[in-house]
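Listed next: structures, encoded as structure tokens.
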Structure P
């Protein structure tokens, strides 16, 4: 077992354990913070696959943006009352349905894994893609890049205005 495999199994264990905590935790803040480790683990797996741009984007977008919004949303809505939580027979039926779907998905993925034709070959040296993507964004696709930046700025200003309004 070489260093690459050890690092892969380390990131895979982080993703699996933290994803289980996200799903099984009764405390929503523990779930949100476990989601942080899940996102970092997935970003590490992307980097191991030589998709460095996607890995960095994973950290910037999901950890830097979406997870922070989830945590703020949880912190702001902690005093929300009157939420109906399904209990009793209907709640148990939901768990049973989710369990059946999970089991069928696991069987399907296992069959695909076992019966799939895996192509193995020699690994080639892959160079970083960030420089090439950055060059393309600043030359050939500058108009689309600036349009997306302006659209995001407008959305941010609109969200700030909506958030500032008094109810």
Structure Q
């Protein structure tokens, strides 16, 4: 019997799966990072297609069956348009989303990290932030996730990439934008 869940979350990443399906990575307030399988989400007639876009804030109902989470319903809360249209702000949120996608464990509720991300996005929507402020946010996010940069590390793109290679083995793709 399926286990039904409701959650509010940010879509960190999506990928095409088979012809018309999508695999979506969502960081939810209630259940942490989740992989959700959305059947038919790539069809041109799908009502889910616009809601399941990267970096959207959504409310999602999903069912767990045979070890997989299947999207049942999805409602768009915010597209974060103010952030997505500004190149620098989009790069900031893509970097944060990529860090969370690469380093957050699955199925581990992290409400505090969700609230930190939510506050950061609200602040980013209201004001211009420098790269120094972004690195400060990313550093605090890493600390909350249980990662610690080496002492006396000057936080910049090179040190962040080096740290990610040591922990996750991958560079930040969003930095290449």
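Quick check: 58, 47, 25 is what I get for Cα extents along the principal axes in Å, calculated from one of P, Q. Which structure matches? Answer for the origin of the read-out: P. Each of structures P, Q was scored by relative contact order in percent (Cα under 8 Å, 6 or more apart); the highest score is held by Q. Which structure, out of P, Q, was Cα extents along the principal axes in Å, for residues 17-112 alone derived from, given a value of 48, 43, 16? Checking each candidate, the match is P.
Using helix-only ellipticity at 222 nm (-39500 (n - 2.57) for each DSSP H run of 4 or more, over all residues; to 500) as the calculated read-out, with -11000 as its value, let me know the right label among P, Q. Spell out each step's value before the answer.
Working: P: -23500; Q: -11000.
Working through the options, I get structure Q.
FYI, it's all coordinate maths here, none of it is from the lab. None of these values were measured; they are calculated from a predicted model.
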